[in-house]
Structure P
Amino acid sequence: MDFELSGDQVDLQEGMRKLCEGRFPMETVRELEASDGVDRALWSELVDAGVFTLRAPEADGGVGLGSAESVLVFEELGRACVPGPLVASEIAASNEVVGIVERARGPVVIEYWNVLDRLLVLESNGIAEVDPASVVAARSEHPVDPLTPIWIAERLPTGVQVGDGELASRVRLNGALLTAAIQLGLSEAVLDVAVAYAKERQQFDRPIGSFQAVKHMLADMLVRTEVARAAVYAAGVTIDDPSVGDVDRAVSAAKITAGDAAVKNGKAAIQVHGGMGFTWEVDAHLYLKRAWALDTAFGSPDFHSELLATRL
């Protein structure tokens, strides 16, 4: 399996990074809390860049790329901590704002409910589409991630069947892959934040990055990130070409390692910042909160660990 990026893939990744740096600097990301994480004008720029139609065939107006390329794009969205139902909208290959939830017997948590154009519900035997306006939901005042607002619905309408069980399984698989790519980006970004602070902050007339304990912490963050990168890239390649390995196993491994890297790196970055890491002004806590919010999306670590164990 070749993890070396092609020239086109490098250009795609760099282009997405420049777009995120220009349109989603952290100051702008923070301001999106006021609009519940989605600004329609900025969303339109992602649409124009082809973010949500990456894997749709060119004949259908899509970009016609593979999962390996979509991973690179969503890695950059994670690096920039871009909020919104990004994964669901890409899976739906829609220029609208789309949400995806699992139907449950009890209450259902819906992210970004008040800005959704469409809501897809994953069921054991297929996929239903529900009009978001037909859902009665109450807002949670204390979401884990302030940029991922959530609503609680006691029940979901039946909706209209739009896909079978096989399609629902593919949605779950691709959702886990793209979520892992975002988590990879988060782990990279928070490592950069920690390294920058370790170079700048001084104690005893020396940068704290020169202290052995901090060096070890940063080195561990880098190792976690690179392990996650290998797993996520491998999963993207495997979905594109299942002959190279077990797709379910590759995706579960990616979701586990990327989630672990995002959460642990977020905690480590806050520790590097000391008491400042817990304050609203420092960005480190935002990456950690996003990592926590994504940790159970499209399968918790325990779920994927159990699935992975059955495939070994």
Structure Q
Amino acid sequence: MVGPEVTVRCPACGTPLHAVLAPSPPTQWFSCSHCHAPVPVVVPRDPPPLYSWEVVPGLYPALPPPRVPRWRARRLAAGSLLGVVVVAAVLAGLFGYYAFLAPAPGSFDANGVVYLSHPSGGATPGPGVTVLVTPESGAPVQTVTGPGGSFAVSGLPTGGLTFQFTTHGYSTVLVYAFVSTLYSSGATGIQVTMSVGAADNNSSVSLTPFSDLEQFVASIGAGVVLLGFVAVIAAVAAILTIRSDQPAAGVVGGGAGLLAPVALVVLSLAGPFPWLVAGSAALALLGGFALSIRAIQMAQTGPAAS
């Protein structure tokens, strides 16, 4: 059911506004076609004349025009969307720089301690355990643990590493790690406990979400593309919000900023780059704020005015 059509004047610039009201809510807000100021319109409930000033218009002085709020939802939403653009662009730039640095060659060390478990319980350092380190690129390196069960390997190249621990009477253990100039995961301080069993009974432990250098660079590149899309979407939404006051555009732009951190977590980029937590929080707050205020405005605004 469509409500009545009313004609009011904008309190800010005086431009006539023709609005078709919805049955509810009682108070509906419309945007002035000239200055875009918010104009409240109350749905009439009784047929006129109802009050004396409707019968005798000159009996009472004219009411002063209502004050237009200084800070409008449209400006706040536009500012939040521009903040999403800036944060997303800065994060994308940082990731692009790190994607360039990630394949840089380097020489890394790896070390750790191997323990041998006993059927009666407990574990003691295991000397004489063979440790075979296979890098993603380059030749494998083999060493043997010392009297205290410790081992150390140097000169490992950038990329994924596979540690294979073998000794007589114990199951083989595989440990996966990753080293680079930007992010090294688990290559130092490795602690392995080997269980009694056949050598072909392998158990594996992954200390990194990235199996090789290609996956690491691909995740960073995906982060750059994602943040670039978020910046473009938020920029378009901000322009539409400033020029024509379209709440739906603000909802879309704010939603992009709010959901972007979730995708960055799925790409496992929070671990290698701790600063991403603060950046993602700022992105989510700005996007969530823009989405909220524009969604509220959409819920309170009646049909479009002519």
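Values in this text are rule-based calculations from the coordinates and carry no lab data. All of these numbers come straight from a predicted model, not from anything done at the bench. Cβ atoms are built from the backbone, for glycine too; each structure is taken alone.
Thinking of P, Q, which structure, once percent of Cα pairs over 19 Å apart, for residues 121-200 alone is computed, gives back 62? Intermediate results must be reported in sequence, preceding the final value.
Working: P: 62; Q: 36.
Here the read-out was taken from P.
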Test item: FRET efficiency 1/(1 + (r/R0)^6) of positions 81 and 129 (r between Cβ atoms, R0 = 35 Å, to 0.05) calculated as 0.05, pick one of P, Q: Q
Relative contact order in percent (Cα under 8 Å, 6 or more apart) from the coordinates reads 21; which among P, Q: Q
Winner on FRET efficiency 1/(1 + (r/R0)^6) of positions 41 and 153 (r between Cβ atoms, R0 = 25 Å, to 0.05) once structures P, Q are ranked, highest first: P
Answer label among P, Q for the case where helix-only ellipticity at 222 nm (-39500 (n - 2.57) for each DSSP H run of 4 or more, over all residues; to 500), calculated from the coordinates, equals -18000: P
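From P, Q, which structure was Rg and Dmax of the Cα atoms in Å = 32.6, 108 calculated on?
Numbers: P: 19.3, 66; Q: 32.6, 108.
The read-out was computed on structure Q.
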For FRET efficiency 1/(1 + (r/R0)^6) of positions 25 and 145 (r between Cβ atoms, R0 = 35 Å, to 0.05) computed as 0.00, the structure of P, Q it came from: Q
